[in-house]
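Scrolling down, you'll hit the structures one after another.
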Structure P
Amino acid sequence: MSVWMNFLAQMRHQHLDELCEFLRIPSISSLPEHADAVDEAAQWVASRMRLAGIEGVRVLATGGHPVVYGEHTHATDCPTVLIYGHFDTQPVDPVDRWEQPPFEPLIKNQRIYARGASDNKGPMLIPILAVEALLKTEGALPVNVKFLFEGQEEIGSPQIPKFLDAHRDMLSCDLVVSADGVQWAADQPAIYLGFKGICALQIDVRGPDNDLHSGIFGGTVQNPLYALAHLINSMRDPHGRICVEGFYDDVRPLNEWDRQQINAVPFDEQTYQTRLGVTTLFGEPGFTTLERAWARPTLEVVGIWGGFQDEGIKAVMPAEAHAKVSCRLVASQTPLDITQAITRHVLRHTPPGVVATVRSLDSHALPYAIPTDHPGNQVAHAVLKEVYGKDPYYVRLGGTLPICEMFLDKLSAYTVMFAFGLDDECIHAPNEFFRLQSFERGLRAYGLFLEKLATYPQRKQ
């Protein structure tokens with residue numbers, strides 16, 4: 001065992017005590033009454049980074065919740081790595097479903113329970129402690145390292161794009177490594193190759209000036225609810241293929257290598273179906289369930305309303321009807337192009353007698369993809385295989401991580417997901433927890449990762 005690994009073993013109890021201290025800070029970024037706690041968490045992170053030997057540590061304003069920056073950049077002619085994570089958390093409701101107060105950490109059964117334990121305080125503390133171990137035993141780092149930890153990830157990082165624009169030189173790097181994310185399973189690593197983008201919009205259909213008596217006026221004017229149902233139905237055929245003209249124009253088709261990677265991941269459709277409680281699976285023809293979830297774009301109606309909603313019935317034909325649509329996008333699609341395509345479709349298919357409008361909602365982000373053979377992925381593969389004793393799966397995610405595309409756009413640097421949470425750890429839910437095994441495994445993995453990055457074959461991907 002290396003000297004720095006011995007150091008980590010000796011510091012185990014102190015590290016757990018520090019993690020508990022960190023988790024006691026109720027840094028809920030979405031609630032204004034917790035703004036001071038988010039600031040407190042930022043100061044805690046900055047203090048711990050200084051204690052680790054990281055230099056130039058400072059808490060920086062963004063116009064919203066702050067970020068914490070630090071660096072150790074003395075490795076001559078070596079690559080520079082920017083390590084990213086976040087110290088804000090989700091709210092804790094429903095509180096009555098927690099087995100202990102959400103911000104009073106509890107360690108039991110080799111798990112630490114608290115809001116933020118897995119997302120993302122436990123995983124983001126790991127690289128700080130790994131760097132400390134290297135500095136206090138080796139006296140130097142094998143590569144140049146910068147840190148960027150934010151306090152607004154859980155609310156969509158609204159100020160981060162402008163922050164990145166304003167601090168491009170300070171944040172310049174060859175590779176971003178994200179401590180925010182998950183592994184595939186407790187005994188199975190994974191390398192994430194892509195995340196879908198997103199755009200959201202609202203369709204508003206308006207008919208008569210006021211709600212109308214459904215008996216007196218029924219059958220004489222267009223019903224906005226019928227018109228909206230027609231519009232929604234026109235967007236997808238009975239088999240699941242999206243019928244909006246231009247929707248698929250920029251989609252990159254899956255090649256055989258892509259499909260081989262996805263099919264190499266064990267997946268049982270019956271188990272998946274049972275878990276979801278549905279009688280059958282459904283989706284775009286010609287693709288497997290994982291291909292549709294990970295690598296094909298989607299258009300889903302996520303809300304619909306209009307008319308009388310209370311118990312019983314009211315004999316009224318509503319004056320308006322509304323729906324919210326969320327689209328998940330894949331490489332080369334953009335939120336603007338898809339929103340425009342859907343707008344054209346709605347205008348083209350609106351029945352006579354009503355007026356339909358489409359407006360974009362705040363939720364929008366570009367898709368992100370990193371080449372499978374990117375040097376950062378090659379290093380991650382070697383480390384994960386050493387730590388877990390098996391090859392990682394190459395996977396994608398149907399969800400959206402806007403920060404990855406932001407880094408690629410603003411810093412011209414790809415992001416390797418190198419995080420050690422798991423998706424069964426009640427993230428965003430009551431009784432969130434983080435496995436101590438993952439905490440310890442992550443510390444070792446980050447030390448090895450930084451060592452192996454010393455031979456990173458190229459700069460500025």
Structure Q
Amino acid sequence: MQDKCALLVEDNKIESAAITSLFNRAGFRLSAVSDGYAALDIISDNQYDMVISEVNLPSMSGIDLLLKIKEIDATLPVILISGDICVKDAVEAMKNGAYDFLLKPLEAETVECIISGICRTPVFSEQSPMNGKYTIVTKNDEMKRLMNYAEEISNSRASVFIHGESGTGKELFARHIHQFSTRKDKPFIAVNCAALPETLMESELFGYEKGAFTGAIARKKGKFEAADKGTILLDEISEMNYQLQSKLLRVLQEKEIDRVGGTESIPVDVRIIATTNRNIDNLMQEEKFREDLYYRLNTIPLHLPPLRERKDDISLLADYFINKYNKLENKVVKGLTEHAVIELTERPWKGNVRELENVIERAVLMCKGTFIDEKLLSLNGRLLTARPPVYMGQSVAPEVSLRELEKKVIFQTLDKTNGNRTHAADILGISVRTLRNKLNEYRQKMEQQ
């Protein structure tokens with residue numbers, strides 16, 4: 001802890017000395033200045049782990065200082081303090097990215113909680129997704145090792161194949177690789193192979209010429225041409241049509257594409273990153289995925305661990321999502337109760353980080369106080385539980401077919417996700433294609449009735 005340091009911005013010398021003493025006793029080195037302009041000069045030349053600032057400063061308000069600090073370093077935690085209870089200031093502070101808003105005088109316990117939270121903030125992070133950037137939040141050793149490895153191989157032209165369950169952050173890792181590569185200033189194009197209909201996949205990837213098919217009224221470039229000199233992400237590539245896989249293999253081998261209806265090959269310089277949430281070995285045995293394509297894509301494999309194997313990240317991620325939805329929803333939730341943390345840690349998280357985010361988002365929206373308890377988390381319980389529901393005083397479910405139960409669960413999940421098929425498929429643990437086929441089946445049966 002001795003290598004941690006913070007900057008205090010406080011114009012009251014007595015309070016400055018008291019706060020400095022509290023942080024020093026907690027193992028933090030604290031530098032102090034009396035106004036915002038001095039703070040900005042120091043921050044530009046030094047690295048701090050956090051900034052603590054009084055809201056009511058003589059030359060520049062703490063809110064204005066917060067905004068200027070975020071322009072310099074969006075990831076630097078800023079804590080605003082005040083001797084006055086002002087809800088408006090607190091809301092504005094959290095909305096503009098403050099780590100916390102505290103009332104003076106500060107207590108030793110409060111300082112220790114703040115330091116504990118700051119010190120477990122991940123090293124590997126970028127600006128918030130709300131600002132168009134990505135964020136990988138972790139303190140897990142295996143995840144850190146994978147991120148270091150991703151950075152080491154970022155400048156290679158070799159294809160990367162990222163394996164992992166839905167919701168583990170495969171696309172974020174792909175963006176991380178791109179961001180650390182020499183291609184970072186070139187396009188990053190993401191293609192969801194599970195969401196594109198088979199009939200459109202080829203023209204979306206490779207483009208088409210005017211008149212290639214009905215409706216092709218003009219030439220259109222595909223995703224590969226759009227990603228030239230950059231990176232293309234083929235998300236959930238295991239859902240790609242088997243015949244189209246052979247055309248993708250040619251792109252990997254020849255470094256050129258053929259537009260639909262075209263007569264000339266077009267050279268492309270693209271780094272390919274593919275992801276899958278399925279067992280590729282099984283798909284190859286079933287002849288649903290080409291072995292030669294797999295070995296071309298799998299030059300650099302990455303296997304992301306599920307959330308249940310990185311439980312040390314659960315409370316950290318929960319805190320991150322609480323802060324995120326505080327800003328989006330103008331809430332001031334401070335965190336989780338101890339029982340809520342236990343509840344989260346014991347869950348299986350089949351939907352991984354994406355499922356955890358959904359749970360926290362709803363809990364923040366429903367929270368009426370300052371902390372989320374386990375009762376709020378229970379509102380987000382899974383659709384299917386280990387114990388059957390009780391009907392008319394009995395402990396057995398009514399006699400319904402598995403097909404009807406499956407249909408009911410699918411429509412309940414779609415209702416929960418506001419019709420988002422990709423999100424619903426992730427929760428259900430099936431591919432988007434399977435979900436689409438199920439819905440087509442239900443619709444055909446309804447039309448026949």
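Looking at relative contact order in percent (Cα under 8 Å, 6 or more apart) for structures P, Q, the greatest value goes to P. Mean count of other Cβ atoms within 10 Å over residues 163-170 was computed and gave 22.2; which structure, P, Q, did it come from? The structure behind it is Q. Source structure of the calculated read-out (Kirkwood radius over Cα pairs in Å, for residues 27-274 alone, 21.7) within P, Q: Q.
Of structures P, Q, the largest value of FRET efficiency 1/(1 + (r/R0)^6) of positions 147 and 347 (r between Cβ atoms, R0 = 30 Å, to 0.05) belongs to Q. Work out the source of 182 here, i.e. which of P, Q gives that when volume of the Cα convex hull per residue in Å³, for residues 195-290 alone is computed. Going label by label, the one that fits is P. Which structure, out of P, Q, was semi-axes √(5λ) of the Cα gyration tensor in Å calculated from, if the result is 45, 31, 19? It must be structure Q, since only it matches.
helix-only ellipticity at 222 nm (-39500 (n - 2.57) for each DSSP H run of 4 or more, over all residues; to 500) was computed and gave -13500; which structure, P, Q, did it come from? Traced to structure Q.
State the single structure among P, Q that was used to calculate FRET efficiency 1/(1 + (r/R0)^6) of positions 307 and 411 (r between Cβ atoms, R0 = 35 Å, to 0.05), giving 0.10. This value belongs to structure P.
Values in this text are rule-based calculations from the coordinates and carry no lab data. As the structure is a computational prediction, the values presented were derived from the model and not from experiment. Cβ atoms are built from the backbone, for glycine too; each structure is taken alone.
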